[in-house]
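Please find the structures below.
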Structure 1
Amino acid sequence: MAELTAVLASTHHPFYYKATTSPEDQRPPYAADWQRKVEAYRATLTAAEPDILVMVGADHFHQLWLDNYPQFLIGKQERYDATFYNEEREFGIPKYTLAGDIELSRHMHEELLGKDFDLSVSHELKIDHSIICPIITVRPEADLPIVPIYTNIFVPPLPSPRRFYALGRAIREVIDSFPSDKKVAAIGTGHLSLELGGPRQFGEHGPDPLFDADAIEWLSTGNVDAILDNVTHESMAGAGNATHGFMDLLLMMGIAGPGVQADYVDHLDLFHTREMYMTWYPNKTQDQLEAAARAAKTAQASIGPIYASDPTWDQFRGERAATAGAAEA
């Protein structure tokens, strides 16, 4: 049977490529730190030595629209063209062509149907930056076949957080049952608190840093009960109008498994949003753990969970208390 060698959950930021490949005098001041952290994170996937990438993302209204937006969709193609015109124009993301793994796509589609997940299927899917961003950051060679899975995090009514987690658990079972000797890595990207086009988009930090603190703790400790008890569509909207992308990170936690602590955790405040990078090794090897430790040393990341009680978040607790005090006055 196939071996799931790594599960990666991260945010995706379409400006990373442009920020880190522009001439030195045109790069933003945080570009060097961002690049250092991303390249360290990349090593956690390399150590897993995958043959196939199962990639979870969401179409940003590039190919799917309000008239036909499936809740969950799987691609089943020999190759996928990637990057839409506005992504080239606005973000400087180059075009890609990615190989597909028809055999695993077919297996996943059929087996998930048997687990009561009726995924739509596409034979003409074009990939956008929710999948190209992690290709750029953790596998820039773009040399591995993919199985893309798209989720609905944009068009109400949305599936529940519980449904996203259950799909992650089902995907894990299907990968484990794949009759192959290949190594599979699962990579999914979403958001922490995020505001797009709203009044909190360009603040000094993301719209709700304390949501981010809780989210990183819950994910990195495998505390699915805390997520399902505290995270709703309404609470995510309160943390930022695009925060529902957090459900894709929850899905990846489902693939990793309940109660499973992450082996690598990092985050970076990019003033308007917080980037997060997390890796689980389902069948830990010494080489993988040593690679994670080296990466953590380079990035000043953690080789275990990060907790919301960490002093990192103290300033934001102070901000919230001050805001609440002003409102009461």
Structure 2
Amino acid sequence: MIPGFSTRRRFRDLSEQEVLALAISSEEDDARIYRLYAQRLREDFPETAALFEEMGAEEDEHRRRLIDLHAARFGDVIPLIRREHVAGFPARRPVWLVENLGLERIRAEVAGMEQDAQRFYESAAARASDPAIRKLLGDLAAAEAAHEALAQRTSEAIPESSRQVEEDRAKRQFLLTWVQPGLAGLMDGSVSTLAPIFATAFATQHTWTTFLVGLAASVGAGISMGFTEAASDDGELSGRGSPVKRGLSSGVMTTVGGLGHALPYLIPHFWTATTIALIVVVVELWAIAWIQNRFMGTAFWRASLQVVAGGALVLAAGILIGSG
């Protein structure tokens, strides 16, 4: 092999036997992926899982028809050729990434897979000279088009009552995996960094030093919160989802919460930077109260008391310590 040159075959150079072999291996791959999606969704989204199981069974039927045609035309020995052996052939996501996909993302992924398969069969049918091969490939292109439409309408194909249950579960999972850890991180980052940032600001009245302290406090708090969230619960018993996702959400939002009132100290004028930082603090605290009310169902007055009043006390403590 010459370095820098691809060893993959071009689709137009494949023989009809190789095209059939490629179709057989591709159908096998897709059937396994659909069953993996079904397994992943079965507990929380049984109706959608059943549809994907059905699609996997149909891919098995397509594969059987392709094998029968190959045996009739070329014999029982099928060439070993897979999608990764053909230049430009649509790749499939590594199966372990399914754990990181949500319901809607999986539905979109399946629709994309069927669209790829449809284009492949249409191109292959156009090149085929054997009438039986051309007919089967054309039939499979039509079948994949129907699958694509089904994948895009998965939610419509499910009974209303079951669809509502699945949507409620998906919303709850989103809240538990992303919103709740992110909100906790935003609250911690916004409130816990107030005292060190404003204590440093009023003690030194040096904006660059204040910014560095705020940056260090924000990044340190983000790393700490991220690792704490990820290590505290693997999500298997609590149903809160991937610890990596929760840790990422918590860590990033903690850092963002602290940086919000640290960034104004990039302004060299102390009182201008402090005034803007105080405005940012007010906006942050009220935004957190609104998020709690909007996504977590916390009464607005209660969220305001918890976040705004608590944040004001921490801010006052930092200013008083720094001024002393």
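Taken together, the values in this text are just the output of simple stated rules run on the coordinates, not laboratory data. Model, not experiment: these values are computed from the prediction. Cβ atoms are built from the backbone, for glycine too; each structure is taken alone.
Brief remarks on what is shown
- Read-out semi-axes √(5λ) of the Cα gyration tensor in Å, computed value 29, 22, 22, structure in 1, 2: 1
- Source structure of the calculated read-out (helix-only ellipticity at 222 nm (-39500 (n - 2.57) for each DSSP H run of 4 or more, over all residues; to 500), -24500) within 1, 2: 2.
- Label whose coordinates, when FRET efficiency 1/(1 + (r/R0)^6) of positions 132 and 204 (r between Cβ atoms, R0 = 41 Å, to 0.05) is calculated, return 0.00 (choices 1, 2): 2
- Which entry (1, 2) yields the derived value 15.5 for mean count of other Cβ atoms within 10 Å over residues 12-19: 2
- Computing mean count of other Cβ atoms within 10 Å over residues 28-35 across structures 1, 2 gives 19.6 for structure 2.
- Winner on relative contact order in percent (Cα under 8 Å, 6 or more apart) once structures 1, 2 are ranked, highest first: 1
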